[in-house]
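Values quoted throughout were computed directly from the atomic coordinates according to the rules given, and no laboratory measurement underlies them. For clarity, every value in this text was computed on a predicted model and none was experimentally measured. Cβ atoms are built from the backbone, for glycine too; each structure is taken alone.
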Structure I
Amino acid sequence: MISKTKLSRRIGNKTNPEVVETLMLIKKNDVWNNISRYVSGPRRKYSSVSLKKIEEQSSEGDTIIIIGKVLGNGALTKKIRICAMGFSESAREKIKLSKSEAVSLSEELKKNKKAEGVKIIR
């Protein structure tokens, strides 16, 4: 967790509009502040998580948060909601085939204001 002042300084350094929007939504809602440290940090520290790892660490109906990119390595058999900063094309196709949902992190912040039922995978 980082202070709102430090978060404001980090927002000023970001050039990607999607990351800036996500950080502004985090700043407005204290419940999501625990992921602000990861999102506001350097991009090289974002995680790349495969569908295989998501499959192993999730259960049916979960909402999974990925601070980084979801890669298409592996298969997905459960119906889950995956929220991430980015998705590879093969990952999006496999998520659609499993009837799961792939949304951006900013969309989840707008929809789930209380951060209920989310699981963070790094």
Structure II
Amino acid sequence: MLKGVLILLSFQLAGEFISSLLALPFPGAVIGMALLFLFLLIKGSTPLPLSTTSSALFPYIPLFLMPACVGAMSYWALLKDEWIALSIALTVSIVIAFFLIPVFMRGSLLLFGTHKQSPSMQGSTDDE
């Protein structure tokens, strides 16, 4: 598990380094996550130490999101003033995502591979 944590921290550190070196407006953690995504895309599979570590950390995701929520509360005055615009933007983006995600999923299945049904779905038809 230590090796997986070191892999994750290495990508975050690389992202922080790139962000500060190039003075990018993106957080280093986001750049590190993009680098990790590219690494996994090129490799084609997830290394076992990384898979083990990510599976162990997954149940604690809400704890990792807590600092971002607390940070958002520091903008309470802005949130209070712009709540209507934020509500509209969130609603519209959710509705758009609701309709576009199946389209992109179907396209990616057609483009990258065949659709395999789970055992519980076998025998059922789309006509039902």
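As an exercise: helix-only ellipticity at 222 nm (-39500 (n - 2.57) for each DSSP H run of 4 or more, over all residues; to 500), calculated from one structure in I, II, equals -11000. Which structure is it?
Source structure: I.
Given structures I, II, which gives the highest value for mean count of other Cβ atoms within 10 Å over residues 16-23?
Structure I gives the largest value of mean count of other Cβ atoms within 10 Å over residues 16-23 among I, II.
Consider the structures I, II: one of them gives 3.9 for distance in nm of label points 7 Å out along Cα→Cβ at positions 48 and 72 as calculated from the coordinates. Say which.
II
A value of 1.1 was derived for distance in nm of label points 7 Å out along Cα→Cβ at positions 32 and 112; which structure in I, II was it taken from?
I
Of the structures labelled I, II, one was used to calculate FRET efficiency 1/(1 + (r/R0)^6) of positions 56 and 104 (r between Cβ atoms, R0 = 25 Å, to 0.05), giving 0.60. Name it.
Of the options listed, only I reproduces it.
From which structure (I, II) was volume of the Cα convex hull per residue in Å³ calculated, if the value obtained is 205?
Working through the options, I get structure II.
If you rank structures I, II by distance in nm of label points 7 Å out along Cα→Cβ at positions 64 and 80, which sits at the top with the largest value?
Evaluating distance in nm of label points 7 Å out along Cα→Cβ at positions 64 and 80 on every structure, the highest lands on II.
Quick check on the output: 19 is relative contact order in percent (Cα under 8 Å, 6 or more apart), derived from one of I, II. Which one produced it?
Checking each candidate, the match is II.
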